[in-house]
Structure 1
Amino acid sequence: MSTRTSTPNPIQYDGFQVALQPSARRADIVLNRAPLNVVTINQREQLRAAFEKLDNNDDVQVIVLRAVGEHFSSGGYIKGFIEMSPEYLSHLADNIAAPERCRKPVIAAIHGYCFGVAFELSLACDFRIVTTSSLLALPEQRIGMIPGSGGSARLLHMIGIGRTKDLVMRARRITGNEAHAWGIAIDCVADDSLMAATDSLVNELTAFSPLAQRALKDLLNSSQNTSVQAGIELEGQAFGQLRSSNDFQEGVVSFHEKRKPEFTGS
């Protein structure tokens, strides 16, 4: 896959780049360590910092996580785990949860290998688009270990205990088509259609109110581990808070005037 033309971020990151596209209200975090985009320990912390920086950038409404080269990523730098203390390793999931903590929608555009921490990072995103060439796996059992950055826990909620055991306990690779069928990915497209599908989703999301999008993401994340009744109460509170927003007023007026709304995120 080729890189896309955009305004580069001047910060030099370890193993990835950040590309800003203010006119599209979009930012891309691009894994770029050929040939397999292996993720180092240091890179995990920098990815967290990059997501936090973009979360505070008012010119960015949607974030895309993607990669250059043949593969999204083969996973983490394995020897790095031996060098870290057990206490440090017990908190590895904190950095990988950055896309989930981010208030803005995050899309993972996946092609080729998506293994280990790369798969876990994509699972912390809001949307995953895969290709027919994609292979996804949490292969830690093969080295006498288990996933350590939230992968098995997120899959458990996403696809249930049976499929999670099938995938994780067998260190099994699943195809892009399987990931789509299981509900891990929202779409599976041809390799040469991945960027077009990603662009289309970005355009769809940026047409909505940024304020309502942030409120909805927070609501869904908060409600996931609560009872139905508690989730309904949280939904009602968020609904009431958005009642006085300028975006809601614009939405109502534009609906009655039969025109496209112009949201400002306020």
Structure 2
Amino acid sequence: MISPLAHIHPNAKLGENCIVEPFVIIEENVVIGDNCHIMAHSSVLNGTRMGNNNKVFHGAVVGGIPQDLKFKGEETTLEIGDNNLIRENVTLNRGTASKGKTVIGSNNLFMENCHIGHDCVVGSGCIIGNSSKIAGEVTIDDFAILSACVLVHQFNHIGSYVMVQGGSRCSKDIPPYIIVGREPAKYCGLNLIGLRRRGFSNETISNIHNAYRLIYERGHNVTNALALIKESIPMIPEVEYIVRFIEKESTRGIVG
């Protein structure tokens, strides 16, 4: 299951039932779990920690050093969960001294030619579209979808169940459950289709929608909108998440 034409450092650790195709490079200080498939001409580099059932497609570079001039060769990691699809020519960089690691959850799809920068945190169930570029120290929560050619500014935070339209340029934080698009990125409404596909009830969707009406559609500033949400909308977990995201987790301000 391991091609003799692959270069695997003797100190690398591979789990059971892995497939490693020709011309793969696996460096030292790499740990790969069970049932992973590393395809031809891809590289898994120093500091990578990969779980089970991942597929790394042709030409991908996993665990490359950060594209950050402050990086001085410190020992950092890229930590990847299970069941991820890492398609052709994807680049996933490891961390810097800032956080020490880049963290990627499970069941994600990284489409062709996308980039995840140093010290990012990507949740689970996300889709990052073709040629999208995620700068360093970005956080993407679970089940977010970024379409093709999306650009995300460093330090941004993207909430769960977000849909970002193709070609968008995101320089501010994106709160959960919404659609974002245009140039620069703007609020375009609730991600109704995504929420229904994920099994959100009509009552929950209604409460989420009412919260965003106060934030975006009634002319309130954000502080007043959050106060009105707390007074007038049931504080179910989804609404609490919206309030917490904006009040405590957003450092760059939210999209307009």
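I have 15.2 for mean count of other Cβ atoms within 10 Å over residues 15-22, calculated from one of the structures 1, 2. Which structure is it?
Considering all the candidates, the number was obtained from 2.
Out of 1, 2, which has the highest value for Kirkwood radius over Cα pairs in Å, for residues 31-94 alone?
1
So if we calculate distance in nm of label points 7 Å out along Cα→Cβ at positions 135 and 191 for every structure here (1, 2), which label has the highest result?
Structure 2 comes out on top.
Tell me which structure, out of 1, 2, gives 2.6 once distance in nm of label points 7 Å out along Cα→Cβ at positions 55 and 119 is calculated.
Computing distance in nm of label points 7 Å out along Cα→Cβ at positions 55 and 119 on every structure in 1, 2 gives 2.6 only for 1.
Suppose distance in nm of label points 7 Å out along Cα→Cβ at positions 87 and 111 works out to 0.5; of 1, 2, which structure was it derived from?
2
If we compute relative contact order in percent (Cα under 8 Å, 6 or more apart) for structures 1, 2, which one ends up with the highest value?
Largest calculated value belongs to 1.
Here distance in nm of label points 7 Å out along Cα→Cβ at positions 159 and 183 has been calculated and equals 1.2, so which of 1, 2 was it run on?
Checking each candidate, the match is 1.
Can you say which of 1, 2 returns -4000 when helix-only ellipticity at 222 nm (-39500 (n - 2.57) for each DSSP H run of 4 or more, over all residues; to 500) is computed?
Matching structure: 2.
Read the figures in this text as sums done on the coordinates, not as results from a lab. Predicted model only: the values in this text are computed from it and were never measured. Cβ atoms are built from the backbone, for glycine too; each structure is taken alone.
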